[in-house]
Structure formats: structure tokens, C-alpha cells
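Structures given as C-alpha cells follow.
Taken together, the values in this text are just the output of simple stated rules run on the coordinates, not laboratory data. Small disclaimer: the values here were computed from a predicted structure and weren't measured.
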Structure P
Amino acid sequence: MKKIVLLLMLTSSVLISCSKSTSDKPTAKQNDVDEEVIEEEVIEETWITIPVPADAGSGMTWEFQETVSDDFEYEAQASNKGAIFLDKWDDWYHNAWSGPASTTWSREHSSVENGTLKLIASRFETERVNAGVIHSKQTVQYPVYIEANIKIMNSVLANGAWLLSPDDTQEIDFMEGYGADFSESANDDLSWYAQRMHVSHHVFIRDPFQDWQPSELVNGNGNPSPNPTWITRNDGAGNILWKDSFHRYGVYWKDPFNLYYYVDGVLVTKREGKDEIDPLYLTNSTNPGDTTNDTRTGLSKEMDIIFSVEEQGWRTINGKVVIPTDTELSNTDNAFTIDWIRIFKPVEN
């Protein structure tokens, strides 16, 4: 999955020497054939050379950031990750928190094998699960393009690829998916979620706690937003679910007030301007939440890259919290699988 091989065939031409003889029989001279050798050129489009869909800007080009990108072409056992993995990642959350809702994160629920990172979940105790999470040892900051090739698990659990500032006040979710189209615990259809991918961002105040993220409505006024947060597939596949195949999920974090989200190289939604990033002034540098004084800094902080599996308590259907059953946890496709993650910075051309 790391490369796409394209074959270019050079057209062969056959040049036949024609004799001036009037004889009906061909001479040896006439049978001479000057053939160009058919050449086959193989061009490999790798995970690095797939074109970045975002515009780097006038006079700029995209530069690959090797130290934080990863193709996972190595082995890292669940119980012993090894030096290559640990050079870039920590198999835990980015602080001491052990997980949300009924989730307890576990170092032994992540591994690298067969060229992919895998995060899994298992039963921990009644109505609780162990699940995998990792975070990058290096932070990233705008302007930056981040993209990962991902296949989400067949589960009611949330699979996330996201960025979070070390102080937990700024967050960018460039992929948040729920693979299962049915919940045994809620005994209900979940195909609406399985057909959609969530992309969004948050700005927080931690004390007293406030959280703002965009919705499907324009500033909550009841009008549909032209820039949705729940994305349906746009590849002509109809109701085929996101979990059925790998997809490329990317975000161009251009600056503190502009975000552009891409799926399979196509721009699917965006947030532009202060009021689409922080309409409640939660990032005010002088007095957070004070709408009379605009000192908003937006999404300006360095952020960690996080891949996670978790149960999210907000998902309640028919009065029941949607949690995986033992049967669902035993699914053969119960793995959040990341093929690669690549990071680019715009530099002068």
C-alpha cells in the first residue's frame, strides 16, 4: 500500500526497408526489419510523492518532514515496541489521563506489523474496554499539511486521528470515525454514523470548562452550514461504508484561523476566519471569553499527533450508551489500521 506502480509503454515502430527491385519476390534486403526496442519505464508513486492537494502558496512548494512522518515499515510488538517506534511515538496518551467514559487505554493494545500500525480493543471488565492510543514525540504547528492513510475498525468505538495542544486547549480532528452500522448494546441501526466521517476542531477553556466546536448549522442559527462536519463519501461508492476500505484523511492547517480538510485528495470542508475558528473568543490572549476585546489567537499552539480508540459517552441511543459487546469485540476486522502518516511544510520554491 506504500506505492502505486504506473507502467508507461513507449510506442514501438517497425521500419521496413523497401527495395527498388521490380521483382515480385522479396529480397533479403526487403526482409530486413529495423525495430525499436519496446521500453518499459516504471514510475513508482510512493506515499511521499502522492501530490499534496493543498496549495502551498505563491512561490512555495511542499517539503516532506521525515522526522515526524512514518510509513510503519518495521515491527513493533505490543509488549515491546522497540527503538524505531519509540523514536517517534509513545504508546500512551499525551498526558497521564487513562481514557474517557468506559475506556481504559493500554500500551499493549497498539502494535506495528506487516507495514501498518494497528490499534485494537478488548474487554477489560464488565462494560469497560481496554483500547490502544499513541501520540507523537514531536509536535507540529501551522503552516503544515498532515495526511494519513487509514482503515477504521468495524466497531461502535470511536477511531480518531487528531492534533491536541499539550495544555489541552486547542484541538484539530482530521478524522473521527465510527465503523459499525449496528449496535448490539443499543439494538439499533447506526448506519448514519458508519456512512459519515467527522472532521472538526475545538477551542477550550479548562477552568471553568468551556468547549466550542463547529456544527452543521451556521453559528447555531438553524441554517445549514455550507461547510459540514459530517462527511459522506464522494467517490461514487454510494452507501458503502468508510470501514470497508483505506482512505486518505488530511488537513491543511494554514494558520490560526484557516483549516482545510481533505479526503482522498479532495477538499471536503473548511473553516475560514476568526468567527469560524473561535466565535466565543475562548482563545483571547488577555481575557478568554471576553467578546468585547478581540485578542483571539485562534489555533496557534504547537500540537501533538494522536491516534486513538475510545468509547465516547455522548453516543446514547434509546437511552443506552453505545458500547461494544463481546461479540463485536471479537470481529476479525476489529483493528484501527494506519498505513502511513506524512507531514509537509511549505517552503520557498
Structure Q
Amino acid sequence: MTKPSEETNGSHGRLSSDDVAQLTGHIASLTSAGMPLASGVRALAEEIPSRRLRAVLNRLADQLESGASLETAIERQGDRLPPHLRGLVVAGTRSGKLGDVLGRFAGYANIGSDLRRSLWLRLAYPTFTIALAVVVFVFVCVVLVTGFSRIFQDFGMPIPVLTGIVFQVAKAVDRAWLPLLQGLIGLAVLGVIASLVLRTDVRRSLAWVIPLIGPVWHLSDLAEFSHLLALLLESEVPLREALPMAGAAVRNSEIASGTKQAAQEIAEGRSLALALTRPSLFPHGFARIIDWAEKHRGMPEALHMAGEMFEAQARSQASFVSTVCGILAIWSILCGIVVVVVAIFFPLISLINRLSG
């Protein structure tokens, strides 16, 4: 009675990148350890929290227990499993190195998610600091500065230029903070809806245009693509088939369409370096590396080198973004404190001296 509920509750549809990496990692561990795949996959399914992944594992176990090979069992999953995974299983089975191939794939498939997770962790503190600074700024403007403005007006105090500017800013913030808050909430709701409606590959393509953090997405996708393409070529998958497989594996519509077009151009006799010459997609340095590799017959090694280069650039960009955001957060707080102290408390001291004299 448990299997039907798993089949109907969230088990349909293609697995996510994390699910695919987890699935291949488990199969690689079972294969390397020499354990029976059918019983091992069934046991893993009982421990997996994801319903969709658990359902796929149960289907695989059913196929394996009925006598099908792993290659056939994965082929029967249809669109639930991506084509590049089926290609790797075929190549790994034929070479007798299935555990090694799938284990390396699981590691490369997590490169992009690890880099993006690292970026969000780096941005967590400066983001929280900036958000807290904005809340404090609004509170100071709406409550403190507005109150001092009324006090100075009641006593007819001459207002310095800086103090007048601060009062005008506080008045504008007092009028606009609620509509701005409502607008931000609306944007957040739209963002959540867009994340649910748009496909993963479209969302990841759109992430490229986000200032500062967009290059991290771009470089991490290129790093993942380079390593996966190298692994497919090492597994003796033909280049024309490996290109669209690796492009689809990254789950980015720009890379997927670019690799499909590159595969067509290669079929027409164009070199890989020329086929991938897309300034908005692949850097010129990548094309030069591929051109060198084609001449020296070292394509997988060159692709792994390019992937490591993209990884290093992504980590450097993530470090730069977190540093810039942290500095902006600290300086905004310090400058705000200095401006408020100079604009408010100096006239307040004058008022106290006037009243006491």
C-alpha cells in the first residue's frame, strides 16, 4: 500500500540536479563495494527523505529484481532521469568502471551548487547587517529625527544646512517607508511565484544578469559543464552526443541551447573551439584552451583544467562580492551615525546652552 502513495505524491517529473547527484553517488558506492544492486537500491530507498528520489529508487529496484540490467532499468525511467546519466551508465558498464565513472560524476555535479551555497553563506552576514542598518535608519528617521525637528521648530532654532538636509530626508522616509515596504513584500511574493513557475534552467539563465552575483552563477555553470563534458569524453561518449548531454546536465537554458548548436556545427565539420566561440556564453580564453587541446589531442585534460579555472574564478568573485558587501554595510552604518550625530546633537547642544543661559 505504500508504493502507490509514493508513485502519486510528488514522484512524477524529472529529478533535480541534487537528486541526480545523490542517486549516482549511492549507485557508485554500491557498485564499488560489490554489493547487490537490487537489494542495495531498495535499502537506500527506505532511508531517502525525498519522495521523488525514493520513488525512482523503488522503480529501479523493481526493474533490477525482475532481472533487468542497470542500463535497462535506468533507460526505462524515461524523462525522470537525464540523458547524460543514461549515457554515463552505458559507458561505465561497457568499460567496467561504472563505480568510478558515477562517483566522479556525483562530485562534478555538485560543483555549481557548492559554489552558489558558498556565495550565499558569504553574503549572509553582510546582508543581515545591511538589512538591520536599514531598519535602524528608518526608525531613527521616523521617530528620533522627526521628533527633534518638531522641537527645533517650536523653539525657533536656526537650522544648519546639514541638519535641514537630514530633516528633509527624514520627512521623505516618514512618508515613503510604508509604501516601500509594501513594494518590497510584493517583489518578494513575485520572486517566489517566479521561482515556482519558471523552470530551473530558465531561472539559472536569468541569474546571470544579476549584478555582482551573476558572474558567480555563470562561472559555476561553466565549471560544471567543463568537468561533465570531460568525464563524458573520458567515458568514450562521442563528442556530438556528449556536448548536448553536458549542456542539459547543467540545467541552464543558455548553455543547453549553445551546446546543441555547437553539436550541429561540429557535425558540419567545424572545430569545437570555433563552435563554442560565443562571447556572451564562453570566454575567449576557453576557446583558446579547446583549440590547443584539439591540436594536441588532450581534450578531457584541457576541459578539466578549464573547469578548475572557472571554479577558481567563481570563488574569487564570491569572495570579492562578500568583501564589497561587508565594507558597504560597515561604512553605511558608520557614515549614518556620524551624519546623525553632527546634524542633530550639535544644534541640540546649542539649544541647551540657549535655554540654560
Structure R
Amino acid sequence: MGQTRAILCGYYGKGNGGDEALLATLLQMLPESVTPLVLSGNPSLTRKQYGVESCDRTSAFQVLKAMRHSDVFIWGGGSLIQDATSARSHLYYAGLMGLAQQLGLKTIAWAQGIGPLNRQLTRWVARRSFTGCEAVSVRDYGSAKLLANWQIPCLQAPDPVWALVSSPVAGLWDLPAPRVAVTLRSHPELTSQRLNNLTHALVSFQEATQTCILLVPFQASQDLSIAQLIASQLKGEHQIFCLEDPRELKGLCRGVEMVIGMRYHSLIMGAAEECRCFALSYDPKVNYLMAELNLPGWDLKQLPDDPNFISKTWLEYYVNGDPLSGDQIQSLVDRALMHRDLLTEMLTREEL
């Protein structure tokens, strides 16, 4: 059987560590008989970073040409179909899925986290798009329940990034231990007052623990200014880590004791590397993860107003909290590999 050409479509090449982690994991899970082509916001960087073919995700000519020379179209993980951060992005992804289906490509929605779907149009577009797929996998109960209500069969398994192979981070082990990683992101719920309270809490937490604080922007365009603001207030050892390789983002968690995170995939990476994880939720996907893993944390809407209370809560968890056990992590990794099994089943059939 010859090589199968597959288009990978997601929020790739946009500098978002979580979406890059999904791409790296998808490439890791593809059968060897598949030649991928990635639709990217930065094709040259994607080619350099992963050693794969890539084209401009915004070029209609390049995308159509790629589709006409491909066999499979894969929505490659994450919250692609939602209308919380944009009223239009779901139309882009659904439009490409519809085009692929019209051109006769086998279509797969892989490791999806569906929603929020606040608008009736978004719900209609989502239902139609998923109905046309030949295989669907999702990463959380909420997405699986929504598809069940639409009578669309799917595989539910933990986020595939649980199974991402990590890489070491240069210079990490030269920093004093113990270390705590912090991953905050720009969001309307992270108001200036809440950010101020979290910063003061982090200063107090560092004074009490003498930890080295690692500020980790998962998307520099949104997160770096927040990291710099916090860094300007810290009195102890700290460093900002801007890492482009998602495998290094996960590897960084191997060298820290605790992750305080808004970023969904920072919590998964931390938990997978046996860190204590404390969540600050801005989105239902983070709430789902908190419930699934029994993670401590707050929804940002209910963040306490008292920085001292926040700091004491972190300190209590840092001293007495437990990371996931090795058996729990291995179970999550094994089940995350079900996303790989779905790809293998769908992409190695004789009709391809």
C-alpha cells in the first residue's frame, strides 16, 4: 500500500503552545504510511520545527491545491469549534471541513474539545460538520455528551498531549530548586484587579517557600506582557521561559514541583510529569479537567479578593498536596493513545 497524504488543520503556526503540543502529538501518532501536510500560520517555522510539508492556512490557492493532492483531512485537536473567543473562527474550520468532504477526502475530527457554542448558527454549523466526518474523537465528557445528543458516534479519551514525548530544556537545571511554574494568559476574566491580587499572592508565596518562579508564556502575544509584569514584582529567583517547542514545554514541567496555571495544556503537562497542579479556570475545558483529575483551583469569576488567602491556599497545597500517582498517569497516557488507535484504524484501511 502506498503513502497516504493527509492535511492537518488546526490553530497551528500561531505561537500557541497548547495547539503546537496537539500538532506535535498528532505527528507523533500518525502511522508511518501517512505523509502529513500542515496548514499553518507560519509555514516556514512549521517545516523547520517538525520536518513536514506545510502551507499557508490563509491562502485559498495553496489550501485548495493541497486538498486536490490529498486523501485525508484531519481536524487536529483542540477547541476549534467554539464561539467564545471568536464569532468567525468556527466558520473557517467548518468551511475547510465541508470543502474536504465535497472533494471526496476522508475526514476525521480528532481529539476535539467542542464549545462553548453560544450562538444558534455555531451549533448548526458544528452539528453539520461533525455529522459529515467518518470518525470523531473527543477529549472530554462535555463534548461526548453534546455529540451523543446529536446522535453522532465518537470516541472519548483523555487529551492526546498526555502521551506527548517531552524534551529537556537547556538551562533549567542550572536554576535553584525548588521551582514553581506559572502560566497565566490574557483573558477578560483576568481583570487588572485579579491579576494584581494573584501577583501579590505569588510574591508572598515565594517569600514563604523560597521557590524559584518560572513564568511560562504559552502564547507570547497574549502571555508575555503578563509574565513581565509579574516578574517586575518578584523579589526572589525567577525567570521567564519563552519556548517554541511544545516538547520542551512539557519537559520544563519535569523540573518543577508545582504548576499554577490558567493554560489548559500547562495543567496536563504538569500533571503528566508528576507536578502538583493548581488551576485558575477561564473556560469550561479547564473546569472539566479539574473535575476529572480532582485538581484544586478556582474559577476566575470566584477568585478570592484577599491575596493573603490565595497565597496561604497555594502554600497549603504546595506543602501537603499530592501529584497524580504513577499508576494514574500511566492510565491517562494509555487511554490518550486511543486517539492514536483511531488514526491507525482509519488511515490504514485498504480503500485508502
**Message:** Tell me which structure, out of P, Q, R, gives 5, 25, 33, 23, 10, 3, 0 once P(r) over Cα pairs in 10 Å bins from 0, in percent is calculated.
**Reply:** R
**Item:** Source structure (of P, Q, R) for helix-only ellipticity at 222 nm (-39500 (n - 2.57) for each DSSP H run of 4 or more, over all residues; to 500), computed value -13500
**Value:** R
**Label whose coordinates, when Cα Rg over 2.2 N^0.38 Å, for residues 121-256 alone is calculated, return 1.38 (choices P, Q, R)** = R
